[in-house]
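Asks: Next up: some structures, all given as structure tokens.
Read-outs throughout are calculated quantities, based only on the coordinates presented, and are distinct from any laboratory measurement. Everything numeric here is computed off the predicted structure, so don't read it as measured data. Cβ atoms are built from the backbone, for glycine too; each structure is taken alone.
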Structure 1
Amino acid sequence: MKSKYNVTVFLFLIIFWLILSPLLNIQSILIGSIASILIVFYARDIAFTNKEIPKYSLKNLVIYVKFVLRLLVEIVKANIEVALIVLNPKLPLSQCFIKVPLKINNDIVKVIYGNAVTLTPGTLTVDVEEDGFLIHALTKDAADGMTDSIIEHYCTKMDDIRD
């Protein structure tokens, strides 16, 4: 299992290298192969367990794609809101912390949710606890929008996939 995993990672890395490489000559392939082998060797103990790896299916892929698209929409909306706050001469800030109660069992999905919140301008994941996330928001409206958010909805769907 471990060697099959290493070969798979090596193949993905070398293919990625060849896609990004401007020249396809023996030197480029050799450098890419050496770099890929070193990465596989260095990361051999960082392999995910079967519980952490998502079950691949078309339905799950649709959930991931919808999540990424929705996250991009939320990032654009939050950028506009933060720009309006910054451009307002009164600078209407009402910074606050909010604890978002969220029961996600999978550590990878917790990281995805925390990063999604942090990627969205105006919010920052400060702490991850067993029963939720501590989030800092620039405005009270942004803080109120964190509970039952669409990002939370998709993350709980991703967490359910792994069960």
Structure 2
Amino acid sequence: MEITVQWIRTSWTKQSRGGEAAARRNAAPVGFAAPPAPASFAHVVRMHEHDRFEPRETLEERREVEVSLREADGRLRVLPHVHPLFGLPPRSRRPPAVRLGPGQWVRWQLNYRFSSAAGVRDWSYWLDTFNVAYGPVDADVFLSAPTVLVDECGPLR
């Protein structure tokens, strides 16, 4: 069955924690129309503070996307990977994997907070949004409300 994957990474520093820059960051989309892509590819969108959160879109090998996908018994199991614990804000235990039926899709969001090892640089932050659809879908599927929404974001302080 078809699987459509979109990975959006938004990254910023403390400079975008307030005011006009934060408003631009908060207005960044969490879903885009999916371009035509071979089955083994994912639509990857990166938005950075230094680019004023303008989307940069590419197609990348799906195996490079940080999400586990497994088909079994007519359903798709979806579970994003998490980075090392030093980047996680405090949060309770991880939610279980989502199992999608044909025609369903999930939006899963995770955030991260990082500091340089020596404490020389300011904090930096990421928001990863994984949009995953199971079965044939329209290109604009990720512009609508998801079947399942998993908000795994913690406080960033």
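Asks: Taking distance in nm of label points 7 Å out along Cα→Cβ at positions 25 and 129 as the quantity of interest, name the structure among 1, 2 where it is greatest.
Replies: Sorting by distance in nm of label points 7 Å out along Cα→Cβ at positions 25 and 129 in descending order puts 1 first.
Asks: Looking at structures 1, 2, which one was helix-only ellipticity at 222 nm (-39500 (n - 2.57) for each DSSP H run of 4 or more, over all residues; to 500) calculated from, given that it came out as -1500?
Replies: 2
Asks: I've got another one for you. Can you rank 1, 2 by distance in nm of label points 7 Å out along Cα→Cβ at positions 17 and 113 and just name the one with the largest value?
Replies: 1
Asks: Also, I was wondering about something else. For relative contact order in percent (Cα under 8 Å, 6 or more apart), which structure out of 1, 2 has the highest calculated value?
Replies: The structure with the largest value is 2.
Asks: A further question on this structure: When mean count of other Cβ atoms within 10 Å over residues 33-40 is calculated, the result is 11.8; to which of the structures 1, 2 does this value belong?
Replies: For mean count of other Cβ atoms within 10 Å over residues 33-40, the value 11.8 is produced by structure 2.
Asks: Out of 1, 2, which one gives 55 for percent of Cα pairs over 19 Å apart as computed from the coordinates?
Replies: Traced to structure 2.
Asks: If mean count of other Cβ atoms within 10 Å over residues 105-112 is calculated from each of 1, 2, which structure is the one that comes out at 21.4?
Replies: 2
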